[in-house]
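> Below you'll find a set of structures to go through.
What follows draws every value from the coordinates through simple rules; no lab data is involved. Just so we're clear, the structure is a prediction, and the values are computed from it rather than from any experiment. Cβ atoms are built from the backbone, for glycine too; each structure is taken alone.
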Structure P
Amino acid sequence: MARTKGSRNAGYDEQRQALARKVAAALQQEGGVNASLRDLAKEAGTSVATLRHYFGDRDGLLQAVMEGLRADAAPYLAMASRPVFGDVRGSLLAFLKGMVMAWGKHKVGAMYASTLAVGLANRPVGPAFVNHVLEPLLQTGESMLRQHVERGELKIDDVRHASLMFLSPPVFALLHQDNLQGVGCRPLDLPKMMETHVDAFLRSFGAQKARARA
């Protein structure tokens, strides 16, 4: 029986997600962020017509890529949001060390850099980067910090601002060293930088016990 006009075929959502994942990988290749819809279709092993069927246009495709990245990252971010109670300094360092490992070993950095470049270059896609790539990381930081606040281990009035302050320098450092290859021309001792950053953060937001421990 023919499908009703406008209806979706069985497995539509699964196929859409699979295509978005392939395009996400293509964006991380050399020149991928500037690739045309035709080029992205080729890298994904499909046709332009198929991509238009599932995503409408290139902007719709890029937005779907970022939505898919958020869904794929959700379980890992949930684990990262669990703090180490009783050792706030160790908890904050563990969070950053996990981010550094994910950035390189699990290629999160390549994904982050490619979608950031796409979002900056394409104004309609920028909010998708904010909502589906940047904010999930910031909100994970908020959740972790909030739990320390609730236990009296940190003193923070606005966890959203604090999360942005906590995560911005490490993300900037990782982009500098890894994605922009600063490690070759201006190397940075990342572990030492992370410890210095955490200690500075605790001097600003640590409760009295946390300050004494730091």
Structure Q
Amino acid sequence: MIREDVSKIMSLLKEEYNGVRRTSLNRMRTEGDSFKILIGCLVSIGIRDEVCEGILDELFVKAGSFEELLEIEDKKLERILYNARFRRIKANRLKEVSREILERFDGQVPDRKEDLLSIKGIGGKTANIVLNFAFDKNVIPVDSNVHRISNRLGIVETKTPDESEKMLLEVLPQKYWKEINGLCMIHGRETCIPINPKCDNCCVEKYCLKIELKNKNKSPLKN
């Protein structure tokens, strides 16, 4: 796909979701608070946006720093994470990450990818989200939404999120590097869901390879 088409797709997505209410996770990324961005990303793994939003709204009232998070009693933290998958594991991970950042990095979220990845429980996607939104680094956070949607639209043709990240760095105009994750999060929630996407309501349907393939496979005898 040529860069002009990629830019058009991103422009259409921005226009479509300009007035859509952003989740807590999206909003905190615009604030640049590295603590909230990191903890929010760890909490969000494997749960729906609306569930994550409720958890984070309660959690950040009680903890605005790694020190305050460690002060929350284990059972109380598990209760806050009640609707999260694997809440006990997540509660332990939040505390382990907080403790390691306090001990190894003097309580400051590191701004280098190798340092972030050296912390147990932080993977590539989380590291890129922190680097991008907290430290304005030139990286592209690729989650399941970005990987799925960019492949459906033909922006990339890849098998894994890591491959998608590498290709997006080549084809996506840099001005969209900080926006693609949030836009795909909303588009993946509202329209381009994993199974049975709402293609009839899609603002970028004409670019979609899924629709193109579907139309090619239609029998000429069917209406």
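> Once distance in nm of label points 7 Å out along Cα→Cβ at positions 14 and 150 is calculated for every structure in P, Q, which label goes with the largest value?
Looking at the calculated values, the largest one is P.
> Further question on the same structure: If you work out Cα Rg over 2.2 N^0.38 Å for P, Q, which one comes out largest?
Sorting by Cα Rg over 2.2 N^0.38 Å in descending order puts P first.
> One of P, Q was used to calculate helix-only ellipticity at 222 nm (-39500 (n - 2.57) for each DSSP H run of 4 or more, over all residues; to 500), giving -21500; which?
Comparing all candidates, it corresponds to P.
> Name the one structure among P, Q that FRET efficiency 1/(1 + (r/R0)^6) of positions 38 and 190 (r between Cβ atoms, R0 = 25 Å, to 0.05) of 0.45 was derived from.
Going label by label, the one that fits is Q.
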